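The following blocks contain the structures, represented as structure tokens.
Only the coordinates and a few stated rules stand behind these numbers; no lab work does. Keep in mind that what you see is a predicted model, and the values were worked out from it rather than measured. Cβ atoms are built from the backbone, for glycine too; each structure is taken alone.
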Structure I
């Protein structure tokens, strides 16, 4: 670690649970963020700042006016531009130590395995069950840690699967027509920030090996009533 590197991450390194050893572990981690919307924005910002070594994000969408209520990487002047290209430019400026890759497209059956197998951790910041089942199938096959997040109206969820037991996302949410054919719901704009940062925090804890994490647990948060519930599998 050179002087600038130590200064950038000083407030993490001086924590007893992280130290230089944990910071080095963060710098070696390779993650994939699926979706650069309301959840992907805060996840990518804070994990970039934390010093994750390699971050790739995949999304096929462009910025729309309705995104700006919650997708904090983007602004009004960027409407109509690809989200991944904007994110790439801004995150490089935030932390040039990180290796960033932007993929403009969708994760699908033809490319999912080839993409996912390159990474240590997959952060699900998408908005549909078809993609989540696909992530679950490939992560199960590759024994890759899968961090699931979702938001709707005032509620959010986080769960982590490492496939060292038989439990998976599909066990938690069996494939049913009413899940696959879900429709978009409203969401309070602050909620994806809360859930996204919780998910980023969980990943740092796993990489640095401290604290009590959400591995094989489901956290359900209701921002309307400040209610937390954690279900153990």
Structure II
């Protein structure tokens, strides 16, 4: 089926493009300090996946790292739109009246739009609380929309997995189900904690926790697409 081949091909790029783009920003801002006209923007010696030394936006919004980040996110948004279109067509092929088709497509497209909006406004500074709230809402919307779309998609494929045995590796589908479940559980546990005012919680510095969680959660979300690449059998 042509739509399956397209979904498989595009999924690996949805993993590679944002992963390379964001980590390139991290590499540039921590190692190539001479490229930054404002030396206050540079960051020293951090591996934020573990130590939470910087947020993703902190590494991506200064010049010149936004020249890497924004194109990477725009390309990712375009790929996401194509991905959710292909998956809508795949579901219709196996079950054209499935009750989750519209939800999967709508949430998937909404996540791509939210990512585009977030990328456009990243690095634009307005000292208004409403504007800061708007950026946070857009970023949170991207995460929620993406997670909901992924959850519905996995649940849908799992519901008629026996019809897909010729096309998929069922073990990878189970891995995807486990991954999405972990992401939902982590979100449910973490949101109340990171929403607390200030950066101190029972003597623990929430600032570094928030940053590390952001990097690791980002990695978890795009790993979903890496698993998609391995889930579909090569035809």
On Rg/Rh (Cα atoms, Kirkwood Rh), for residues 10-97 alone, which of the structures labelled I, II is highest? II
Work out which structure the value 1, 7, 14, 18, 21, 18, 12, 6, 2, 0, 0 belongs to, where P(r) over Cα pairs in 5 Å bins from 0, in percent was derived from one of I, II. I
State the single structure among I, II that was used to calculate helix-only ellipticity at 222 nm (-39500 (n - 2.57) for each DSSP H run of 4 or more, over all residues; to 500), giving -25500. II
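Matching task: 17.0 is the computed value of mean count of other Cβ atoms within 10 Å over residues 26-33. Pick the structure from I, II.
Source structure for this number: II.
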For distance in nm of label points 7 Å out along Cα→Cβ at positions 34 and 74, which structure out of I, II has the highest calculated value? II
Given 30 for relative contact order in percent (Cα under 8 Å, 6 or more apart), calculated: source structure among I, II: II
